[in-house]
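What follows is a set of structures to go through.
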Structure I
Amino acid sequence: MTTLRYGDRSQAVRVLQKNLNSYGAKLIIDGDFGDVTEAAVRAYQLKVGLVADGIAGSKTQTMLAGNDCQQLLKNVDLVNAAQRLDVPLASVYAVNEVESKGKGFLDNGKPVILFERHIMYRQLSKVRQEGDDPAELKHHADQLAAINPAIVNPKAGGYAGGTAEHQRLATARLIDNTAALESASWGAFQIMGFHWKRLGYASVQDFVTAMSASESQQFDAFVRFIETDPTLYKALKARKWAEFAKLYNGPDYQRNLYDIKLQRAFERHADCDCGQAVAA
């Protein structure tokens with residue numbers, strides 16, 4: 001499903017306009033995604049509770065088609081996060097738009113994940129209990145890496161993508177359930193499982209249950225991630241987008257223009273009254 005946004009001109013935009021009109025919009029069906037169509041998209045999103053970003057992605061188009069969207073991120077989640085973080089709503093919209101992978105769940109209903117074999121190697125080597133022998137743990141991890149390098153490996157890689165990542169995870173869970181769950185990134189914001197304790201979850205299993213419940217829960221983990229990283233939080237508060245992008249995305253953030261995208265997204269949402277509309 002093609003994401004439609006401001007500036008697009010196509011037959012798909014005509015279909016979008018027609019669908020919006022069936023829900024009360026009074027658009028001229030001209031296939032031009034301009035200011036009026038963007039405003040109609042935001043109004044519809046607010047009406048049904050979706051994130052009101054004015055972008056007609058798969059979620060908005062799915063909702064327009066009458067499908068169930070219980071698992072999807074809600075606009076009120078972003079409004080509440082802005083209040084919780086004490087930042088403008090536009091800042092939350094920006095980080096959600098740029099840092100989210102778009103969808104938190106696969107078509108089969110399972111959460112989006114990426115299994116990291118090098119993290120599995122690290123977590124298997126980790127001392128967890130008094131009396132654990134670090135040398136013995138590392139030796140065991142090395143043995144597993146020799147037997148199954150696609151699942152346990154000192155080096156990153158081996159990604160399969162999509163539903164196949166769950167197959168890799170299932171294999172890893174047969175080796176060590178906790179280490180395996182800690183070694184995958186979860187949901188729309190790809191939060192690593194090993195952060196569970198820092199983020200305030202009772203266990204990695206508790207974290208995974210939350211990530212498997214809804215995009216709202218996944219977004220809550222993202223907000224916790226920001227809250228528990230003082231430097232990242234400070235960069236967001238000050239709207240130092242380059243610093244925020246470097247901290248969240250790593251040193252290659254400039255290659256993907258994350259800081260520029262964040263700045264532009266913030267500016268685009270700066271005048272939106274989406275929060276007031278929800279709170280009213």
Structure II
Amino acid sequence: MTNTIFFDNLIILSNRIMLAAKNLPSEFTTWNLKHKAPCGADWWVKFVNSQIRGHNFAWRNRYNLPSWLIRQIGPFGFQLNSLTRTFEYPWCFLATPLEPGMRVLEIGAGASGFQFVLADYGLDVTSVDPLINPSEQVDWIFSAKEFNHLNHSFGGKVKFIQNFLQNANLDSNHYDRIFSISAIEHIPPDDAIPLVQEIERLLKPGGCFITTIDLFLDCYPFENQVYNQYGANISIPSLIEQSGLKIKIGNPAELYGYTEFDAEKIRSRRDEFLVINNVMTQCIILEKLA
């Protein structure tokens with residue numbers, strides 16, 4: 001493994017994109033194939049999506065599978081993921097230079113494989129998630145026990161804290177990178193502000209917050225309703241202002257809340273962007289200045 005994991009041309013390529021593009025860069029496709037993202041090995045996806053009796057039982061008990069089988073499925077095969085993740089995972093991974101030994105934090109990862117891939121590349125990974133059952137409609141609860149089994153299966157390198165970030169008592173100025181993949185928009189507005197302020201406290205000077213944020217096409221400013229079942233469109237510039245961080249990568253014309261953002265122009269360009277279930281993906285990098 002070289003000292004620097006990523007090459008400058010990949011970083012430049014990933015940073016040109018603020019709204020996820022419909023056509024994936026070839027580097028993103030290669031990354032997904034290598035890590036079996038975003039849903040695990042192809043045979044596993046076909047297996048759990050089949051209507052054959054007993055397959056649903058296997059999915060519901062996936063956290064208890066033997067470690068050798070878990071590794072065959074791949075780190076992304078244990079959480080239901082939107083297909084927007086075909087873009088989000090490689091973008092977050094390729095967006096900034098990463099080096100072995102860097103301290104990185106992922107917020108709200110759940111059973112996502114991103115944290116395990118980061119650890120496999122030699123990064124010092126901490127994962128923070130309260131692991132609260134997401135809905136009364138689902139019949140499973142992902143607990144610390146299940147997380148620990150997955151973590152052990154993929155090398156046992158991720159340090160897991162079962163809590164909200166604001167209550168995790170982590171050290172200030174400690175992390176080189178903090179990742180949040182399509183999580184902030186699901187948090188109540190009153191909780192999002194202290195969250196991003198805590199992110200600022202935790203980052204080292206010069207450290208980066210790399211995040212993707214859903215843009216809901218069935219909510220304001222595209223439609224009259226403010227909320228859908230997943231959340232609401234949040235003002236990116238307001239969030240940044242509250243955080244104390246500075247935008248490093250981000251195109252105001254493609255980020256909701258900026259005066260340059262025109263909903264009708266975005267709607268007219270819909271065919272250019274990755275749209276899954278009426279959702280686009282906004283990509284930004286924020287930096288903590290010295």
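When Kirkwood radius over Cα pairs in Å is calculated for each of structures I, II, structure I comes out greatest.
I have -9000 for helix-only ellipticity at 222 nm (-39500 (n - 2.57) for each DSSP H run of 4 or more, over all residues; to 500), calculated from one of the structures I, II. Which structure is it? Value -9000 for helix-only ellipticity at 222 nm (-39500 (n - 2.57) for each DSSP H run of 4 or more, over all residues; to 500) corresponds to II out of I, II.
Structures compared: I, II; top value of mean count of other Cβ atoms within 10 Å over residues 105-112, i.e. the largest, recorded for II.
Read-outs: derived from the displayed coordinates by stated rules, not from any lab. For clarity, every value in this text was computed on a predicted model and none was experimentally measured. Cβ atoms are built from the backbone, for glycine too; each structure is taken alone.
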